[in-house]
Every structure is written in structure tokens, then in C-alpha cells.
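Please go over the structures that come below.
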Structure P
């Protein structure tokens, strides 16, 4: 399926930041993936787990909203006048505690976490097919901190969210005491 330009551009941004994140964590050992700068901070493995959980949640939201729209008789077409998606109401880079529903689990095998992150992105591609077949401005759901967001903004949040956590991963690797391979 060929996507409308705004959907394709958002996908490329999503892939770019994920690619950066994967390059940053490739080759880390289990020990490195479980190391925490302090007892109250997440490890790199927990960050990776969190990103996969959050992305799956946005994919499920996409399925829910698009099914509800179809059941309500909304046309399954992307509007020709939509040339770019709305920005988020506030930058995602502002620090916030994650809701419990997307908290990671410590100590998972790092190879499994990376495999899950990759397979999650494969399912996200299907969500983008759904995004490309609707008017995302009409599909809205409340975010716990940002308020009412449309479906495209939820995916914009995923891009920014990955970027925030990419910075976190880099900071963990630079932290004093980060173990060698």
C-alpha cells in the first residue's frame, strides 16, 4: 500500500529514531543492559522494554479507534486536504513518569527485548496502513498528561518518545560506572 505523504513522512521519522536507538544498543551485553546509574533509574534493558510496551499500546489504540470509526460509518479514506499532521500540544521531552501500564520489567534477556522491539515495529507497519486509510483528526483519545490527541498525534508522540529515551540510553552509557562489555 502506498501511503499518503504525511503518513509516509511520519513513518520515516519513526524508523529514523528507532534505527538510531538500535545502533546505540546493538552489541551491549546482558550485564550492560541491566546496569542502572542509580537504584531509582531504569536500565537500558528496561528502557527498551518500555518502548516496546508503549508502542504496542499505541498500536492497540489505533486498532480500537479505527474499528470504532468504521462501525460508526466513517469513510475509510485519507483526506486529500491533510498535508501534514498537527504537532503535539507540548513537547514530549518534558520529563514525566510513565503510567504503570507501560512500566518495564527488569532482568529480561536483552536479546529477547531487542527481538520484541523489532517485531513490534513490524506490527506498527500494519497500524500505519490503518492510519493511511482514515482521517486521523477525527479519531481522538485522551493522553494521561497531554490531553486529547488525534491518532496521528499519538504516533507523533511515539517518535518523540523514542527520541527522549534515545537520549536516556546515551546518558546511561556515559554515566560513571557503566560496565565494559
Structure Q
């Protein structure tokens, strides 16, 4: 079996964020024959400007290259004001441009997120799913990973200690790998 390469993108710039910690936990819970590489330059991407899309900033060029080299994408997003963070939306926009050079096109994708709220990033995740339609990305439908009350589920060092959340992350990664392999094989059967 070929190794599946997943590109992980945490939508938070804060070093101690629960979502960056969730991405680290995902790395610990990977199935066999899977690599998870993270994009770590989100804060270096300038605001999207269509006048500048002909000459990509270095961080954007790197992002697009990492997306193209990946077999699948994993977004780990916080929820700001009932939606996704501006820095994440900005990166998504840059990587989809210029017209006809959408790096996201056809990529299998999964979403997870952690929040101090009781909804655990549900609204942000659904907004991302709306963007996937235009970007022609193929999301895993389940299981959903929405970690609520994150302050109760991580220790002081940022380790995810909640077994239910860890199991859901493991299951979602397995589903993402299965879905990625199905899409590579040309199958359009949905993974639940």
C-alpha cells in the first residue's frame, strides 16, 4: 500500500491554541502508512489582493506546492464570530487563485476543531464545507470532530487527554485515508 500524505493546516496563529494542539494529537493518531505534514507559515501570508496574484508571495507559493504534493488535506479550525478565522479564509483564497490554478481542486479533505464553547467549532466547520463546493474539494462526512469545552480536554502542556476526542480523531483519519484511496481508484462511494 502506498503512503498517503496529508497536509494539515491549523487555522490559528496562537502558539498555545487548542487547534494547534489538536493537529499535534492527529499526528500521534495516524493510521499506518500515513504521513502528516503541517503548513506552518499561515501568519506570513499577506491579505489576498487580486492585483498581486500573478506574482505569488513566497508563503503562498509554498502553500500551493504543499497542497499539490499532498494526497489529502486536514483543516483544524477554531471558530471566530460563528465562522472560520480570517487568516484561514485568506490562505484558502490565495491557494485557489489565479483563476484556473486552484490548488485545492479535487482534494479529499477532513475538518476538525476545538473550542471552549459547547458547540466545538460546528459553525466554522459548516462554513468550510460551503467553500469546498466551489473549491471542488471532497470532504469526509463522518465522523465529525468538534471538541467542545476544550479547556477540560487538554492538559496544561497542550496534550489531548480526552479519550472520546482521541477516538474520533483516529476514526476520522482512517475515514480520510479510505476516502483518499477510493478517490485515487476512481470510486465515488461515500465514506460514512
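Each value in this text was obtained by applying a stated rule to the coordinates, not by laboratory testing. None of the values given here were measured: they were computed from a predicted structure. Cβ atoms are built from the backbone, for glycine too; each structure is taken alone.
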Study note, to complete from the structure: If distance in nm of label points 7 Å out along Cα→Cβ at positions 40 and 56 is calculated for P, Q, the one returning 2.0 is structure Q
Review point. Any idea which of P, Q comes out highest on mean count of other Cβ atoms within 10 Å over residues 128-135?
Key: P
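Could you figure out which one of P, Q the value -19000 for helix-only ellipticity at 222 nm (-39500 (n - 2.57) for each DSSP H run of 4 or more, over all residues; to 500) was computed from?
P
Can you tell which of P, Q yields 40 when relative contact order in percent (Cα under 8 Å, 6 or more apart) is derived from it? Let's see the in-between values first.
Numbers: P: 40; Q: 24.
Answer by label: P.
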Review point. Ranked by distance in nm of label points 7 Å out along Cα→Cβ at positions 8 and 152, which of P, Q sits at the highest value?
Key: Q
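If log10 I(q)/I(0) by the Debye sum over Cα atoms at q = 0.08, 0.09, 0.10, 0.17 Å⁻¹ comes out at -0.27, -0.34, -0.41, -1.06 when worked out from the coordinates, which of P, Q was used? Write out the running numbers ahead of the final one.
Working: P: -0.27, -0.34, -0.41, -1.06; Q: -0.24, -0.30, -0.37, -1.11.
It traces back to P.
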Study note, to complete from the structure: mean count of other Cβ atoms within 10 Å over residues 72-79 gets 11.6 when computed on, of labels P, Q, structure P
